[in-house]
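Asks: Just below sit the structures, each encoded as structure tokens.
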Structure 1
């Protein structure tokens, strides 16, 4: 049963959230927690997430607690860390995937992390978030077709012929966002995501099979195998019952011409990508159940995340590749900043200024993460200029590359967004 939220009686406005993934639900819960009226519109027949494991860092854990401690409690219920106590605070053990002097690839670096490699199955975490949303706030089968900002409110038109009118719209509708077009315009060069040059084979392995193949240490603790043109990562999910596997490759021509971004796997092509790699990596690939190949796209920097009464956050604003393990975390940070600044909005006329404050604080950091993740894809594949396959230089990069994401002062961001909003409002 969802908790009861007290909506502030002085707030005579309502917010529409389009998209019911992690970012959309965290935003809605955050707004409700602050007494802001909100309705969620989801295209699917129910809340659902595709994909398997998703990693969240210490910054995301802090953001969850600051939005609503119940979100973090739900996350901990379904989160999985490394299986061995002495590996609890390591993000990944990095290995040389083509170093055949070792069956499992020589381990050359361990990256310490406050929360370690903390991962959930997306669908399980979504279930925990759904439990925090009142049933009456959620509307399903609502695929957004068009948005009209009248200046006083926003009209949402859906594919089923229905409409909804709200004081403002927050688009959390993912990398192919319709709301992004309403903010940037249908011809903007940063409207559509671009192919990153990388793709991923994703699949799951029962942990008992993985442990029998590799031994407990490698199977039950997160590993990343680096090689020329590709890398493979493995980590436990579902409380250690399952190993999540993601094997990344490089498109040599840099193009993805297929309109489908997720396709059934060609196993022969996958094995060809990792010819000559250490035995354990090829055995991992052979055990992957129901694997798919995913083209990895990201957004070019948008010049703004809002236009008057329409705003975007999460993947709709700054979709990134997964190489920093930080995309979902950035959406949760967005939800924190948005809900806290909207807590100060009592009049509909002030909503655009709240969106402006959100944009000013969140856009630089979230876009920096997109760029950092893009560069990490080339780092892991020993293709980053200045490092290439010099493992000492790779190690130096690995040692420092996550700190600015994980150690960021989120409460300072909230204070800055509140300050910007107050200043903007005071000048009227």
Structure 2
């Protein structure tokens, strides 16, 4: 449309009628604000006045009325045409963007519904990309990342290390290895790992489906689930399964599982493993004399004393009635002997009070030192033979490899 200085329509282009709904003859000679939702005080009138006053272009979105009464969103440009000694004219160009607005409104509604659905998912939705050089980049996180883990989604999108840098070194290595395997196999990816957060360490499970893009990048769409409570329950169950109920020591099965791992470590480094068998002296007589109640107390006191005398990472297990075993981790034979001597002396100092007397007992110890070419069963048999020698020699003593100095006989 071409308007004069009064905002009256003087000329329209051939497409005007289809676009505005008015035949040109109905609008020529009338003010352009006839198209406005509010012809007197609407946005169109204000835009024309502003452009006339400032003699500068005006751009914006106007809601206009068609001849049939329907409303359309029009992207509008009002351009003042200023010429020497000529009256002011305004060129008005409009584009109907109603369909685009409706699609955008529909997209916003869809996005809101999707975000609402994502907020109800019991986990964090994410998209992870790995480029052809192996670099990892997060492309999306749902708002649950902040709610469940206290991490800012935008920060993790800008810098992947804001999340990945919180993984312990071994967990980070497992994550990278498993992603590499998923890249090759294109099978669903699943991994449990720990993440260090401001309020402590938590266990997380990642599940995702990989997809290869045309540019060679691999994309994973998936879910991060907080499994910390589940892992705590699993650990409690594992402790119960691996623990002797009376003494709190490892049971025989757990001792062999963890002992085999310790033996594998020394085998890799060409070192030796120190393993000891401990047996409470005359335990059957103690049970027969004072009853099983006191016998149980003796076992509990013995186990507590041993754990206090050993290091937290040494393996201490009950493998029989009054028989216990110890793997002294990362210990040279002399050091192992000294620790066992400390155990022997601490056990001899235990005093159990009954109604009529104080009950004391001692322990005999057999020590074996062997390398990774020997099985744990064989090492345990060596320690058992050394324990038998300690029993025959008078009990309350340590027997072991002949290269080690024997403990002095108890007085």
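Readers should treat all values here as calculations from the given coordinates under stated rules, not as data from a laboratory. Please read these numbers as outputs of a predicted model, since none were measured by experiment. Cβ atoms are built from the backbone, for glycine too; each structure is taken alone.
Asks: If mean count of other Cβ atoms within 10 Å over residues 97-104 computes to 16.1, which of 1, 2 did it come from?
Replies: 1
Asks: Work out relative contact order in percent (Cα under 8 Å, 6 or more apart) for each of structures 1, 2, then name the structure with the largest result.
Replies: Sorting by relative contact order in percent (Cα under 8 Å, 6 or more apart) in descending order puts 1 first.
Asks: Assign the value 2.2, calculated as distance in nm of label points 7 Å out along Cα→Cβ at positions 41 and 193, to the correct structure from 1, 2.
Replies: Structure 1 accounts for this read-out.
Asks: Given a value of 25.0 for mean count of other Cβ atoms within 10 Å over residues 169-176, point me to the structure among 1, 2 it was derived from.
Replies: Derived from 1, not from the others.
Asks: Kindly point out which one of 1, 2 the value 6.5 was derived from, the read-out being distance in nm of label points 7 Å out along Cα→Cβ at positions 113 and 249.
Replies: Derived from 2, not from the others.
Asks: For which of the structures 1, 2 does the calculation of FRET efficiency 1/(1 + (r/R0)^6) of positions 145 and 369 (r between Cβ atoms, R0 = 41 Å, to 0.05) return 0.20?
Replies: Considering all the candidates, the number was obtained from 2.
Asks: Can you say which of 1, 2 returns 27, 56, 17, 0 when P(r) over Cα pairs in 20 Å bins from 0, in percent is computed?
Replies: 1
Asks: A value of 1.31 was computed for Rg/Rh (Cα atoms, Kirkwood Rh), for residues 73-328 alone; which of 1, 2 is the source structure?
Replies: Answer by label: 2.
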